[in-house]
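These are the structures, in structure tokens.
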Structure 1
Amino acid sequence: MIDNYGRNIDYLRISVTDLCNLRCVYCMPEGGVEKLRHGDILSVEEIAEISAAAASLGIKKIRLTGGEPLVRKGIMDIVRRTSRTPGVNEVALTTNGTLLAENAAALKEAGLTRVNISVDTFDPGKYKEITRGGKIGDVLAGIRAAVDAGLEPIKLNAVLMGGVNDDFIRPLIAMTDDADFRVRFIEIMPIGECADWNKERFVSIAKVLEAEPSLEYAGTDGVSKLYRKPGSKGSIGLISPISNHFCPTCNKLRVTADGKLKPCLHSAEEIQIRGLHGEELAETIRMAILSKPFKHALAGERRSRSRRGMSAIGG
């Protein structure tokens, strides 16, 4: 469906839980989030119904997010139902990778197309510090399992933080040398836990090009500007919501775990769609697409207007 600014809105992100087994410093409070009651989150059936209504309006790609979606009871059933939705040709999942080794094969069998794996450093000590207790070995095992299961192409996402992991740029780029990994560097956004961080933590994506001058521009992939290292099999994606916002090409909507639809990540607007059915549900989604703003507020205000942090919205 085309919105009021000529953008084809064909991508829906659905958060299946706001819980996570890690406590990444830029995403989750140290003590975690207050657990919603089971009855307060979207059921498997409701997620399937929302997916079908969105697909009837032209949504072709659905991404399941969290929190950490693999802690959600029923995630295999969610993948199975979503992947069988008429009109949907891709179902992906964003994960921290720590539970992927034991689930990758089953996810593929259920109909999952591919995965995005968050990995902000390979250094065990630094990874433990960033995630407040995570083990990088679990993530590496998850990456191997995803490759073995055929959940490809695999995207590896790194949130750049000045003085924390900006020395990780070259090692992550090296992952593309011999395999078709799609490595993506993402500018940290002033939302939720990191809204009041010192400005030194916010690193422009241009630092990636400074760290690896050999990278050659290779076009675009959604909101990413693509680059390739000469002779490499994979690619590098640069995502710059702050330094060079991509709002004019944004094609997505988000649904939170408790059933609110967000036309824009950084807007305060949330539209209740849980409890709606049939034509009323489809019409509400249609109106949300038409109400999608042209751009977010970060460029001018340097702070998100969202009332929720990322863990409560879905990455």
Structure 2
Amino acid sequence: MGKPQLSVNHVTGIKELSREDIFLIFETANEFKQVINRPIKKVPSLRDITIANLFFEDSTRTKLSFELAEKRLSADVINFSASSSSVKKGETLIDTVNNILYMKVDMIVMRHPSPGAPHLLAKHVNANIVNAGDGTHEHPTQALLDTFSIYQHFNGEIKGKKVVIVGDIMHSRVALSNIYAMQKLGMEVMVCGPSTLIPKYFHELGVLVENNVQKALEWCDVANILRIQLERQQIRYFPSLREYAMYFGVNRQRLDNLSKNILIMHPGPINRGIEITSDVADSEHSIILEQVENGVAVRMAVLYLLASTRK
């Protein structure tokens, strides 16, 4: 029997991953987490692999996390910025990528403003594709690191755990990927926020919907808090940020009013004082910085496992 492998050649969305795939990624990430906590943090696992990071949208955390993961695995790394590329001159996405592939690139990590762009690439180019966020659609590696963080905190006992996702559900690719991943692992999911920021179709995803943040926090074991994505909002979905913070912000008083302790998560970047206050983000309940560390280990696992599917 050979080593277990992913059932897919690309990580374009959580929907395509099986439950076994997710647990294999967790198991591999756990091994890499030990590696990145050693004095020598590098392994030669991908020294023959070249990875191109194609970011057509601004990113700090995800781009740095992927780049660090790639370098920890000893891959050769190419960083591509769309703002200075031929895409601005009218070149198609597939032509751009094929030109890069002819430089003998094996794997592509891509963030793109258009939903479905990584899926399009996966059908038309000969390389492993990792979706680093496509529009407001999915962000699979973020969901993997979020669920891995919960998995680690509860020592693998996650079936039946209750997770509430609070905030701008409508514009968040993290929310959708989280829902898919958490449901596959047997967790119960609730979304909470202003009704104007929760799409009507979310009822069909098998999640609970709550507009009262205090009730949502009382219900859950874990609260994953999302930022308000003002850059994606063309119209006003609520009167003001001050009112949002008053009615939906997670603050210390709300936590102190609970009958139990809950876990606090946030994918970042944080708008302190709006969706979450500093005394919650920096509290003993928060695993926000653990998520950052786990992000590198999970992305190392995804890249390593995808590379092993190459013929």
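Coordinate-derived values only; no laboratory data. If you're wondering where the values come from, they're calculated on a predicted model, not measured in any experiment. Cβ atoms are built from the backbone, for glycine too; each structure is taken alone.
Values computed for the structure shown
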| quantity | calculated |
| --- | --- |
| Entry that produces -0.40, -0.54, -0.61, -0.77 once log10 I(q)/I(0) by the Debye sum over Cα atoms at q = 0.12, 0.14, 0.15, 0.17 Å⁻¹, for residues 36-139 alone is calculated, selected from 1, 2 | 2 |
| Of the structures 1, 2, the one that -7000 was derived from, the read-out being helix-only ellipticity at 222 nm (-39500 (n - 2.57) for each DSSP H run of 4 or more, over all residues; to 500) | 1 |
| Read-out FRET efficiency 1/(1 + (r/R0)^6) of positions 60 and 124 (r between Cβ atoms, R0 = 30 Å, to 0.05), computed value 0.15, structure in 1, 2 | 1 |
| For 16.8 (mean projected area of the Cα convex hull in nm², calculated) the corresponding structure among 1, 2 | 2 |
| Winner on volume of the Cα convex hull per residue in Å³, for residues 164-251 alone once structures 1, 2 are ranked, highest first | 1 |
| Among 1, 2, structure where FRET efficiency 1/(1 + (r/R0)^6) of positions 4 and 196 (r between Cβ atoms, R0 = 35 Å, to 0.05) as derived comes to 0.55 | 1 |
